[in-house]
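Since every read-out is calculated from the coordinates, none of them should be taken as a lab result. Quick caveat: nothing in here was measured; it's all calculated off a predicted structure. Cβ atoms are built from the backbone, for glycine too; each structure is taken alone.
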Structure P
Amino acid sequence: MATSRDASRSPSVLRIGLAAGVGTSLEFYDFAIYGTAAALVFGDVFFKTGDAWFGTFMSLATFAIGFLMAPLGAALFGSLGDRRGRKVALLGAFVLMGVATLGMGLLPSYATVGIAAPILLVLLRLCHGVARGGENAGAAVFAIEHAPTTRRGLYGSFVALGSPVGTILANLAFVAVLWLPDASVTGWGWRIPFLVGGLVVIIGLWIRKGVTESPDFQEMAAADAAQGGPARMPLKEVLRSNWRRVALTAGVNVGLNASTFALSTFMLSYATASAPEGLGLPRQPIVYGSLAALVCHAVMNVVSAWLSDRLGRRPVMITGAVLSLASALTMFHITSAGTVAAVNTAVVIGFSTTGLLFGPMYTYFAELYPREQRQSGLGVGFHVGAVLGGGISPMIANRIISGTGSALNVGYYLAALLVVTLVCLFVLPETAPARLSGAGAENPKSVAAVD
C-alpha cells in the first residue's frame, strides 16, 4: 500500500531513475571501453613483450587494478554520500571518471615514451577505479530512495541497466573503430572511444542538473540540523554493526561479477587470440555477438527486477544464480566447437542468466542496510565482491588457459564462485516489502533495514 510519502515522490521517480541510469550507463561505457581495449589492443600499445599472450595478461592486470581501487572509492564516496548527500557524492565520482577516461585517450604509447606509458596508464586506471566505486553505488541509492516502496526493484533496475547499456555503447564504439585497418586501430583508432567518453562529464552533469536530493537524505539532513550537524561516521558504523552483511553482500557479488566480466572482457581476448591460447576468430563478428548478448542481459535485468517486487528478491536472485552456474559449466563446452556461432551462443546464454541474477541486486543490497549506512554498506560490499570476482576473473582465466591448455577449467572456476553467491543468498534475509508484509515481523533485523 503506497504511503503519502510515496505519493509525494512518485511524479518524479521516472525522471530520477532515468537520470541515475543514464549516468551509470556512461560510467559503464568508460569502464567497458577500457576492458575492451585491454583485451584487444593494449598488449601491443602499452605492454610490448616477447610473449603476446603475456602482454595481454599484463593489460588485463591493469583492468584488475581498477577493481582493487573501487572499494576505496566506495568507502570515500559512500561516507560522503551518507554524511553530505547522495547528489554531492555522485557528481564528484562522475567528474573523476570522465577526466580519467579522457586522459587515457591522450596517453602516448610505449613506443613513444617507453616505461612511462604503462605507468601513466596505471595511475589513470587507479583514478578510474576510485570513481567507479563511488558512481554506481551512489546512483543506486539515489534512484531507490526516490522510488515508491513497492517499486524499488523496478526502479533499481534503471541503475542495473547501466552495465549492459554502457557496455553496448562501448562495443558499438569499437565496432566502428574495427572497420579501420589493423595498423590504424593499434596506432590511433583505439583512442576515439576514450576521447568520446571524455564527453561523459558534460553530458552527465547536464542530465543530472536540477535533480533534487533524495527524500530519505533530506529527512536525515533535517534531523542532523536539529542536532547541530551530522555526527555519524557511516563507514565505521556499518563495519562495526553490519560487517557480516557487508561480507555476505560481497559474497553474493563474487560469482556475478566473475561471470559477467569473464563474458565481456576475457571472452573477447580468448575468442580472437591465436591458437593455442585462443580460438583465432575474427574480431568484428565476436563483438556483434556480444552486443546481442548484452541486449538479452538488459531485458533480463528489467524482467527480474520487476518480478522481485512481486515474488521477493531472494527467489529471483537464487534462480538467476542457479542458471548462471549451469551456464558456467556448459558455455566453454559450447565454445570448444571453435566457431563464431558457438562463441556467440555461449555468450548469449551466459549474459541472459546473469541478467536474471543482477536485475534486483542493487535494490536488494540497499534494503539490507539502514539509510544512515546505506551508501557505505552497499558500495563497500558490492565492490569488495567485484574485486574478488570480476576484477581478477579475466586475468585468472588467462592464466588458467595458459597453464592448463583447456578453457573448460575456466568454466569450473566461474561455477565455484557462483556457489559462493548461492550460499550467501541463502544466508541473507528477504527484504522485498511484498514478501515482508506477508511474513509480518518474523525477522525484525531484516525488516528494520527497510525504510
Structure Q
Amino acid sequence: MPETPATARPVQIFEVSTLYGAATLAAALDAGQFGTRGAARRILLVSNNSATPEAATLLPSMNGFAALAARFDETVDWNDAIRPHHPSAWTPLRDESPVWERMFRNAWRLGTAPVELVVESVQVSPAKALATIFGGSAIHVYADGLMSYGPTRERLPQWLACRIRRLLHLDLVPGLRPLLLAEREVPAETVPSDTFVKVLGELGEAAVDDPGLTEAAADRPTAVLLGQYLAALGILTAEEEEELHARMLRGAVAAGHRSIVFKPHPTAPARYSKILEETAAGAGVRLHVLTGPVLAEAVYDRCRPELVVGCFSTALLTAAAYYRVPIARVGTELLLERLTPYQNSNRVPVTIVDYAVADLEGPEEYAPLSEEETEDLEALIRTVGYCMQAKLHPTLRGDAVAWLETHFDESTERYFKRRRLTALALPGGGTSVRARLLRSSPTARRAAQQIRAAQRRLRPAE
C-alpha cells in the first residue's frame, strides 16, 4: 500500500542497463552521494537496451548483481513494465505524461511521494521516457564510461535540461574534466575511486565460482584482450574486427605472453572466438575465452594480469586507473577514420585512448599521464568537442582556434576531418566557396539567416 502524504518518504528511481553502471551507482550510494539509507525509498529500475533483449544476457543473472541490488529497497524490470515496447524506442508524448505517471505511481506503490530520477544517457530513452513520465522530478545523470568526457549529443529541450542537478562520473582519466552537460553548467561530481574499487572487488568475489574464470585463473594468464563488437555499430566489418582481435593476440605474443584471456563482447558472434582460438593455436599459446556473465573487472581482480589490450573500451582505462595494470591499444587510427558522422559519440573515447595509451604494435610502453600531458589531452578533447558540437559550445571556439594554430600537423590531423574544419572556418580546413561568400556578401549572410530562421519555425515543437 502507498504511504500516506504525511508519512511518504521521497523515492529515488535508479535506471541501469549494465553491470558496470550498477557498480557505479553502488559506489555512489556507498559514498553517501544520495544521502543516508532509509531517508528515501530506492528503486533499482533494470533496463535491457540490446537490439534483441530476449536473446541477451539478463543483468540480474550476472555474477555480482545480487550484492549490488541489495543496496536498493527493490528491483523493477523496465522491459516488463512497458512491454511490448522496446526501452530504447519508446518515449511517451509529453501531453500524455500525467496519465503515465498515475499508472506507474499506482503500479510501483509510489503514492504522492516526491520522486528523484537517477539516469544514464538523458537525451535518449529509457532515461528520456522516465523524465517525460515524471515531469516534475529532479534528475541526476551518472556516466559510467569515457563518453562523459565528450560533449552532449544534441541540445536538450529546456523542459528537460532545467531539471538536471548534477553529473556523477568515474575518474577514469585523473584530472580530465567532463564535457557532458557542460553547456548547461551542470556541476560534475566524481564517484570516489577507492569506493568504486571496493565495489569492483565484490564483483570479483562473486565470480569466484564461474567455471570459465576459475579455469583461466588457474592457468595464471598474464594478458587480457578486450572485444567490443564494433561490427554491430557499423564501424568495422566482421572480417576487420576479427583481424583486430588477431592483431591483439599477435601483439601480446610478441610481448612475451603465453597464457592469454579473451573477454568478448556479450553479444559478439561465436565465430570471433573460434578464429582467435585458431590464431592462438598457430602461435603456440594458451587462450581462454570467457563467455560467462562476468565483467572484465572481475577478470582483473581474479587473474591479476600484467597487460590489458583493447581498442577503446572503458574497461581498458579501468584496468589502468583502478588496478594499475599496464594497457595497450590496437586499431584506434582506423576507427578515427571510420567514425561517421564526425559528431559520433564514440569519437572522444577513441581520441582519449589513441592519445593516452601506447600502441601495442609500437615501440613505446604505457605510462600514466603526467599533469602536463593531462592538460594537453584536455585541450585536445575540448577542441574535438567544439568541432563535434560547435553550437552547444560557442565559448570553446577561441581555445579551439588557438590549439589548431599551434598543434594541427601530421601527428594530430587524424583527430579531425578537413571538411569539418572547413565548415567551421577553423585552422587546418580549406576555404570553401560557401564560407567565402558568407564572409564577403551581406546579402548572402542575410539570406542564410532567413533560411535558418525559417527552418527553426518549421521544426516540431518540443
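Looking across P, Q, the calculation of Rg/Rh (Cα atoms, Kirkwood Rh), for residues 277-364 alone that yields 1.06 traces back to P.
Looking across P, Q, the calculation of distance in nm of label points 7 Å out along Cα→Cβ at positions 309 and 389 that yields 3.5 traces back to Q.
For relative contact order in percent (Cα under 8 Å, 6 or more apart), the calculated result is 13, so let me know which of P, Q that is. It must be structure Q, since only it matches. A value of 0.94 was computed for Cα Rg over 2.2 N^0.38 Å; which of P, Q is the source structure? Corresponding structure: P. For the structures shown (P, Q), distance in nm of label points 7 Å out along Cα→Cβ at positions 93 and 317 is largest in Q.
A value of -12000 was derived for helix-only ellipticity at 222 nm (-39500 (n - 2.57) for each DSSP H run of 4 or more, over all residues; to 500); which structure in P, Q was it taken from? Clearly, the read-out refers to Q. For structures P, Q, calculate distance in nm of label points 7 Å out along Cα→Cβ at positions 141 and 189 and state which one comes out highest. Largest one: structure P.
For which of P, Q does mean count of other Cβ atoms within 10 Å over residues 325-332, calculated from the coordinates, equal 21.2? Computing mean count of other Cβ atoms within 10 Å over residues 325-332 on every structure in P, Q gives 21.2 only for P. Of the structures labelled P, Q, one was used to calculate Cα extents along the principal axes in Å, for residues 149-284 alone, giving 57, 36, 26. Name it. Here the read-out was taken from Q.
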